[in-house]
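Engineer: Alright, structures below, take your time with them.
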Structure I
Amino acid sequence: MTWPTATETRAEPAAPSARRGPAWWPGFGPLMRRPAWRRGRIAAGCAVLLALLMAGHALVPNTPGHVGSLLETFLPWVGLLVLPLLAAAAVRRSWTALVATALPVVVWLAMFGGTVLQSAGSGPYDLRVVTHNINAGNPDPAGTARALAAENADLVALEEIPAGQSDRYGAVLDKKYPYHVSEGTVALWSRFPLADVAPVDLGMGWTRALRAEVTTPKGQAAVYVAHLASVRFGGSGFAVGQRDDTVRKLAAAVDADTAEYVVLMGDLNGPVDDRGLAPLTDGLTDAQDAAGGGFGFTWPSSFPMAAIDHVMVRGFDPVSAKVLAKTPSDHRPVRADLKF
């Protein structure tokens, strides 16, 4: 059996068709027939804007909703927006979009490439410190304390200790550290003598910071342990006003301190890139930035996305810094080795 040909049926032969797109998108074919340099211009424009956003993050206004601080809190993650732009460039088969997408990649590498490649420092040190927001609801205080004691630090600072629960951590830490002080929700354990202990007023109505002087074989230092006000997402956006107030009060106390050597440890509820921490970062060196490996993310502990727990110093040289293994807390501990 044979089928009738076009000649026999007198039907016009079908003209060769251009590349056809999906039936549900009739305009796909004409789009793909555009010259390559004209395709993907929207993706290319978005790539340029992304590069400008990362490079000029300090120029992003903090009102409304403190969007600038929010951007800076998660700034390294903004680079992930390159992935959908690359996908758009591939779908559109656009060299214009592909080349433009390389711009935010270059900006990200310029800003964070050194952080990714940098390994933690090492070498002789005079003072090892550990700080940890242990979480008020920590289900295993003794296990958490044992994990921290295993780091062989000279100073161990804890934040967010519920009222009356300092002894649950002290039951372990007191065996290794003969000196212990606490003020409000923060506490400090030390191998070396502590003196001139005093609360630091952060203007919150209850004590969340302390200052003590530690005398080590290599010298004396002022030690601050602090838990600054938290940030919140709400109807008004990224609420950092109270956090910023506590930053300013703590910075004023540290700036007025006449000690040559200063250590500040604690949960500062912001990364060093956050403009809200500028009063502190202008006068102190962050140990993770100076001698740590990677970004130093500490929160949330299950999948850290922000570096909000810090060891900052004045006078000391940071030798090494690292984020420690997860504990039952929602934060991860931080350890730093310092040299007088």
Structure II
Amino acid sequence: MIGAGQAGLSAAHHLARLGFAPGSGFVVLDADARPGGAWQHRWPSLTLARTHHVHDLPGLPFPPAGDDVPVADAVPAYFAAYERRFALPVHRPVRVTAVRRAGDGGFFVEASAGDWTARAVVNATGTWTRPFVPRYPGQELFAGRQLHPVDYRGAAEFAGQSVVVVGGGASAVQLLGEIAEVATTTWVTRRPPVWREEPFDPEAGRAAVALVADAVREGRSPGSVVGVTGLVVTPWVRAARDRGVLDRLPMFDRLTRDGVAWDDGRFVRADAVLWATGFRAALGHLAPLQLRGPGGGIRMDGTAVVGEPRVHLVGYGPSASTVGASRAGRAAAVELRRLLHPDADLSRTA
């Protein structure tokens, strides 16, 4: 298994429950130096109150914590406790560089701490290490700072500046609200934001996940689950809207040396451009397997790659959320038990 975030830990837990021996039946290779997955890298101002709900991992509830606790502290502590509680065989820091087919029908896994052989691979590497910044004319001319949320450490560094925030997701909205308290901000998005005034219920969640699932079944690149749900209007978001912070402009056409410009003559001066433009799945190490189709996506049947039933992607596409990742971990474990041990008693479920 590759990756020890929410999806990887869930899959490891279920593999152990289904009879795969930790350490000899399966191992987890994680590139980070400590537990926590992508959560450990989040900006300090992202607290539990300001994030999407952190769903429980199977078998161990998320412990109560104050709303003002940074997720970069709370979630890694929870993951570390989880690894200890279930004695999960996580090896770190181990960075997987390539996965190749072996002659016996299995796989050869090349990694920074040595090479491994495997009968199957569960990939749970998420997206944090692949921030996406679109190409726009003039980026090389802009004299100010350009950054992505992975580089963001706090609003104070923008005090007194003019900042353009690009992107229509939840991260863009949160960072806008913070930066606007100390700087002049401009929000630009490709499409008008869709605000969800009503509570986000399970039915809406299932509908959103279904849209992304359709994409991966057809081999298209998956969009974000959050991207199809709309932006939930929390009290904090409503306050930012009332202050005018979330009045957006359409996407600019180019960057200049000292700002951003539109073809209709509009210009906004900028000291910094924050590209809150999302992430892509971190799957470069799987490139030797040639899993992608002509459209750039990977066709999926549940968590399994179509045509490669021993390769499972969890935390990918419809399972790229905390609750979806946990469910995908269980699904992958059940399918691998059925595939690798077809005569086993599957009445013992994860």
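Engineer: Out of I, II, which has the highest value for FRET efficiency 1/(1 + (r/R0)^6) of positions 247 and 287 (r between Cβ atoms, R0 = 30 Å, to 0.05)?
Structural biologist: Comparing I, II, the top value of FRET efficiency 1/(1 + (r/R0)^6) of positions 247 and 287 (r between Cβ atoms, R0 = 30 Å, to 0.05) belongs to I.
Engineer: Ranked on FRET efficiency 1/(1 + (r/R0)^6) of positions 47 and 159 (r between Cβ atoms, R0 = 25 Å, to 0.05), which label among I, II comes first with the largest value?
Structural biologist: Sorting by FRET efficiency 1/(1 + (r/R0)^6) of positions 47 and 159 (r between Cβ atoms, R0 = 25 Å, to 0.05) in descending order puts II first.
Engineer: Then there's this: Which structure, out of I, II, was relative contact order in percent (Cα under 8 Å, 6 or more apart) calculated from, if the result is 24?
Structural biologist: Matching structure: II.
Engineer: Among the shown structures I, II, from which was the value 11.2 of mean count of other Cβ atoms within 10 Å over residues 63-70 calculated?
Structural biologist: Attributed to the structure labelled II.
Engineer: To test your reading of the models, identify which of I, II gives 21.6 for Kirkwood radius over Cα pairs in Å when calculated.
Structural biologist: Derived from the structure labelled II.
Coordinate-derived values only; no laboratory data. Just so we're clear, the structure is a prediction, and the values are computed from it rather than from any experiment. Cβ atoms are built from the backbone, for glycine too; each structure is taken alone.
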